[in-house]
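> In structure tokens below, several structures.
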Structure 1
Amino acid sequence: MRNQAFQFLSRYGILIAFMMLIIVMSVLSPAFLKFTNVMNILRQTSINGIVAVGMTFVIILAGIDLSVGSVLALAAVVAASFAHPGEYPVFVPILAGLFTGSLCGFINGLIIAKRRIAPFIVTLGMMTIARGAALVYTNGRPVIELSDSYNKIGGKYVLSIPIPVIIFIIVVFIGSFLLSKTVFGRHVYATGGNKTAAELSGIITSRVIILGYSIAGFLAGLAGIVLSSRVMSGSPSTGQGYELDAIAAVVIGGTRLTGGVGTIFGTIIGALIIGVMNNGLDLLNVSSYLQQIVKGLIILLAVMIDRKK
């Protein structure tokens, strides 16, 4: 009976915690469950959620990516520089941002897979390089005066649903499909669970690792496009701390830092927990400094539960 209870909590505990958080916040703040506030939570969560989906691939591979926040900023300024009114069609800045993010992720994966350098070191280096490149590219100034068609990506609605939320949902479905329904997804789990065994079974683990980090970079680039469109400017200083929020969402969602175990669904619940917590504490006028402490405690609790599993 005890083992069954523990297995139940291991599988559904994060969802139960999320529902309890919603109930508590709705009781403490009557405005919490209003439609406008719910859409605001989803819109705020969408950026972190997109980045966290990519981080899920990396952590299941027993890696880490500290560069996604800086890559997001670099992709944002590159995309914004091609999004001035009357210069290029809207697909040009989108492709430029996605290519920038994918290239950074590809370089991370290539060095990690081929040179066998620790992911922490490689992505730490890329974090500094990408941030510096964003500052050099813009001379340290934000890129402003973006076209209306570009700004619609982050600022418009479809049937009362913000476009960033729609993009987030699409990313979730595609990411979940890749991990759970494709050969590549099975190779990701196998490589993260036991790289040596995966290689002995015929999996080209270097290719899996490169593709996994490329996906993380691609989604960081996508998040940069959405964010720069939403705030109507590309800033080289944006995205600071986003890598920590993404890692927190993945860890809270039950993905093991040792690799081989995790789901996109869990990551999304983790991202929503962070979003709901931030929004609810804002409604309750709780200090942003205290919010950082609460977030840190939740991460520590999630890691302790993971160790217990």
Structure 2
Amino acid sequence: MTEKMTTHQAAEDARNADILIYLNGRIVPRAQAVVSVYDSGFMLGDGVWEGLRLYNGTWAFLDAHIDRLFEAAKAIDLDIGLDRSGVVQAIYDTQAANDMQTDVHARVMVTRGTKVRPFQHPALSQSGPTVAIIMEHSRPSLPRPIRLATVPHMRGLPMTQDPKLNSHSKLNCIIACIAAEKAGADEALMLDVNGFVNTTNACNFFIVRKGEVWTSTGDYCMNGITRQKVIDLCRANGIPVHERNFSLVDTYGADEAFLTGTFGAQTPVSEIDGRQIGTGQMGPMTEKLRGLYKNLIEQETL
């Protein structure tokens, strides 16, 4: 049986046992970075987060990530308790405390804070927000392309839980991932409410057909920063790219498929629903876009 993987699979790094974590203005050892069982994030998934990567001492696309964090917080009427410069300084302070320079992944998390009673209403969160930053030494380690299975679970409509919101409430995506694993795949391919191919449970999804790069309309998926960078790179380098509706039939007949995300950048897909995609290995377009993205990161982190 083929070993199961995830799009966030990383090489083991012993240094992560001793990382220091930012928690509400203090930087503490990992074992001391704890929150109350009354915290609204733990109790209800009431919070927002961002994932960032550190390359050669520089946080890639930091402004775009901070923009998205504050936009999400405003959408759920959550006061982060820090301004933009305060959040950025907290990231830099945590980086310095851990003496980290490259191949690092950070997760910046903000919840509505500790509740006075264990119930839903946001007014019960009266202590102010909980802000935590986890930084780990993290080098992607994918020995083979990812296998996907289509699942019946969809990303929500904007009037339920907008899929563009980077929320702590990830149960829908977790259930989708479990369904894909039960089907023998690594992760889930999720459709939109109209039955068109949308996204995976963890990443944005692309296919390549006859030299063209296709991704979903973006109406029902996370507004991925890496997703947008790939679209921009295609346009800047004369590669036809389309944000459009497409079906599983289009997907099964694709020459290549790949995922995008902050952690793995561009991750090749070998098969979907038991059907081999292209050669089953990384295709030439995916490889080209990886190279263009690597160059962009190098320019961004000079």
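> Suppose relative contact order in percent (Cα under 8 Å, 6 or more apart) works out to 33; of 1, 2, which structure was it derived from?
It was calculated from structure 1.
> One of 1, 2 was used to compute helix-only ellipticity at 222 nm (-39500 (n - 2.57) for each DSSP H run of 4 or more, over all residues; to 500), and the result was -8500. Which label is that?
The read-out was computed on structure 2.
Throughout, read-outs are computed from the coordinates displayed, never taken from laboratory work. Computed from a prediction, not measured in an experiment: that's the story for all the values here.
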